[in-house]
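What follows are several structures.
What follows is calculated from the coordinates using simple rules that are stated; it is not laboratory data. This one's a predicted model, so the numbers in the text were calculated from it and none came from an experiment. Cβ atoms are built from the backbone, for glycine too; each structure is taken alone.
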Structure P
Amino acid sequence: METLYLLVETEIGRLDEVLKRVKAVPSVTEVQAVTGPFDLIVKVEAPHINAALDTVVHKIRKIPGIKSTETLVTVATG
């Protein structure tokens with residue numbers, strides 16, 4: 001299983017709407033509102049990294065109200 005985290009900046013006043021839509025996306029396993037330059041942190045899990053990235057590019061980034069994203073791909077250690 002591959003995991004990535006997506007940092008999401010939303011348009012002003014659209015946080016709740018975006019959060020609900022992101023939670024409904026298949027492969028999204030967790031969504032949390034956060035403080036700082038981003039509004040949400042999203043955990044995406046998929047069998048392969050390409051499937052996880054496909055979820056980001058073709059499903060999450062197309063949600064209305066998302067201003068910008070930054071993708072963090074996890075790497076194996078040890």
Structure Q
Amino acid sequence: MSRDDLTCEEVLEQLFAYLDQELDGDRLAAMDRHLRRCRDCFTRAEFEKRLRARVRETGTAQAPERLRQRVKKVLDRY
């Protein structure tokens with residue numbers, strides 16, 4: 001393992017930043033290399049990607065107007 005290689009622990013700590021495309025070029029490249037070699041981390045990353053996609057798909061329903069007004073009223077106090 002070279003100095004640029006990440007451990008599984010490091011990958012999991014940075015997985016959400018990776019999925020949110022918040023990593024710089026070097027860190028992004030290191031994550032990509034690790035995910036190509038490590039089946040466990042790749043599987044976890046794919047699970048998180050699919051979970052996010054599923055949440056996006058199901059999160060399209062609008063809250064009832066009465067609930068939206070109540071939430072707005074609470075937020076306006078702060």
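Quick notes on this structure:
- Looking across P, Q, the calculation of FRET efficiency 1/(1 + (r/R0)^6) of positions 15 and 63 (r between Cβ atoms, R0 = 35 Å, to 0.05) that yields 1.00 traces back to P.
- For 1.04 (Cα Rg over 2.2 N^0.38 Å, calculated) the corresponding structure among P, Q: P
- In this comparison of P, Q, the computed figure 47 for relative contact order in percent (Cα under 8 Å, 6 or more apart) is attributed to P.
- Each of P, Q could give helix-only ellipticity at 222 nm (-39500 (n - 2.57) for each DSSP H run of 4 or more, over all residues; to 500), but the derived value -23500 comes from Q.
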